[in-house]
Structure P
Amino acid sequence: MKHERLVDILQSLSNVMSTSGDESEMRRALRPLLAGQVDELRVDSLGNLITLKKGTGESQLRVLVTAHIDEVGMMVVDHTPDGALKVQAVGGIDDRLLPGLNVCVGKEQLPGVIGIKAIHHSSSRERLKAIPLKELSVDIGAENRKEAQRLAPVGTRVTFSTQAHPLGELIAGKAFDDRAGCTALVALLHEEPFPFDLYGVFTVQEEVGLRGARVAGYAVAPAVAFVLEGTIADDLPKKEDVGPTSQIGQGPVLTVMDRSYISAPWLLRYTVQLAEKLGIPYQFKQPGIGGTDAGAIHLTRGGVPSLTLAVPCRYIHGPISLLKPADLEATITLTSAALRHLTAEQLANN
């Protein structure tokens, strides 16, 4: 897929609102991108978008590649007498980033702002601490509780209102965890058929417990699984001399271990050797933090050898993230190569 098309897809998917448990807009955005590229497409009862790209018949392996379509956000849980919305987090959000942010509320994308006490009325102690989300509220201009309830009932999702755009050699946008992975999976499904049947699944509710992946992994029953992600790039200067989690511009990030799984040693070794043979840059995720769909998939049925390949992104789970398109392209190239060179003998011998 050409560079310009890849960036266009990334930016368009980044702009979609798709908080965990309410991913219909992402499914709607993906369908036209997949039309004519897959042989089957269906949505399961949890909301996973499951595609099948039939292989050439050279191999009888069944391979799964996933990317999750949900993003962190907030949910309306109550309304104040003066018309503000009380919200709680859906997924991991840093309270420090929230005061004063512009947000979008509900499917109508009502504009809102996360309110905070004016600095003139704040004590010096209040100005030095992060304000918990439960003490904040979202102002949508409603005059009273009744109007707020009508405009944004309990359960309405609230998301960051960032619009994706270029920033020097980088791309800025929201939800690159995991719109980067979704873009990579779309690109893979646009390629020529693989030797085996490839199931590409766009999973739901990853940010609240890897729930969609658990269902999809069981339904597909793959022999091997690859998970495409956007991961932490904590690569800016720090006061202490500590290594970054990953670095922008250094290629795809391979997970050896995180809190959800340990990668299959042979699959990791195979992918690293292939990257070195083909001259594709790569790096390892450090330290073993976070979790991905692989954490659920590798435990399904009799166990599934799994590996996560991720695009390094700065400031994930915040209102705006940054990534380098070259890293996205290298992730696609390495994943494609890993799929095309994979054989049943490799699996049997390990």
Structure Q
Amino acid sequence: MVTKKEVMSRPVGTIKVGKKSISALLEEMEQTGFQGKKLGEVASIWSSMAREKDLTVFLGITGSLSTTGQWKIIRWLIEKRYIDVLVSTGANISEDILEALGYHYYQGTWLADDEELLRMKIDRFYDVYADEMQYRKLENTIYKFAATLDDRKTYSTREFLYLFGEFLSKKGIDSIVAAAYERKVPIYSPGLIDSGYGVALSLLKRQKGKLVRLDQTQDMEELAQIADKAKKTGVVYLGGGVPKDTIQLSTIIKSLAKGGNEETPHEYAIQITADSPQWGGLSGCTLEEAVSWGKIAPRAKKATLYADITLALPLVAHALDERVERRAAPPDLGWVFRS
């Protein structure tokens, strides 16, 4: 039986105001409570993941992060190889291209007159604005690339995005997809067409009669192969939705391929989400719930932070930069691009 002394063995820390690094502040917050404690834990676990050898790190991202000034953090994570595989919505790996082309998103207000914005051809993302004509130019960039593809072939989204990254890199369009191409980090997008990609590919079919075919079964198979070849896996979820479960399912496929008698869960797991668990949705569900599926190891180093990603991600990324000089031996996934 656990004793009272054991239960009451960790005093809550008190934060003192003074000049300190972001990393030091988050270290102090880790000794407090509520979501401040979880923010500190997320930074600590991600730092441990970066130092762990033989670990393959998957990142899943949802929402509209690229329009809110976050996309260069994702690009930085790729360039520094703090992540090895990216699974993303189509929006986050297309909307960064608008700024990479030299345009901007603009600060606005959620109290705007949306009928007036429509008249001015301004698109609204809560309190962020985009010029619709500039947005069409990012879609046209995708259109021009897709027009170069062989419509007799079927592409996985990873193949499609790798070739698009090459296209962007050669044009000096310094985006998430271009960085992934340059660092050989595979990107998968199970909801690719729910974005500017879908608009561009549909227009290509209507206007040029050219149909680009995407094979998402191949995506899932490759993700399972990456998980299978990895000695250990860790996951970072920014939001939830389809990218999160796609990564989670890679462990299930790996297990079933081994006969289904051996669980192969992720050994590190952190997620930042604003969704609540009690509604039963995947975006808010706890990492502990995933243990019941065999997706997360029961004794995994894990933490869920319930917070706005735009509040937490910049702080965690800066702490990671301060704590870890370089990633410890990121895995070579070059075989993915040769398959």
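The numbers here are math on the coordinates, done by the rules we state, and not lab data. All figures in this text were calculated on a predicted structure; none of them were measured in a lab. Cβ atoms are built from the backbone, for glycine too; each structure is taken alone.
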Exercise. When you work out distance in nm of label points 7 Å out along Cα→Cβ at positions 43 and 307 for each of the structures P, Q, which one comes out largest?
Worked result: P
Seminar exercise, completed: Value 3.9, calculated as distance in nm of label points 7 Å out along Cα→Cβ at positions 67 and 115 from one of P, Q, is from structure P
Exercise. If we compute distance in nm of label points 7 Å out along Cα→Cβ at positions 235 and 315 for structures P, Q, which one ends up with the highest value?
Worked result: Q
Exercise. Which one of P, Q has Cα extents along the principal axes in Å, as calculated from the coordinates, equal to 68, 47, 39?
Worked result: P
Exercise. For which of P, Q does distance in nm of label points 7 Å out along Cα→Cβ at positions 259 and 283, calculated from the coordinates, equal 4.1?
Worked result: Q
Exercise. From which structure (P, Q) was helix-only ellipticity at 222 nm (-39500 (n - 2.57) for each DSSP H run of 4 or more, over all residues; to 500) calculated, if the value obtained is -14000?
Worked result: Q
Seminar exercise, completed: FRET efficiency 1/(1 + (r/R0)^6) of positions 107 and 219 (r between Cβ atoms, R0 = 30 Å, to 0.05) gets 0.60 when computed on, of labels P, Q, structure P
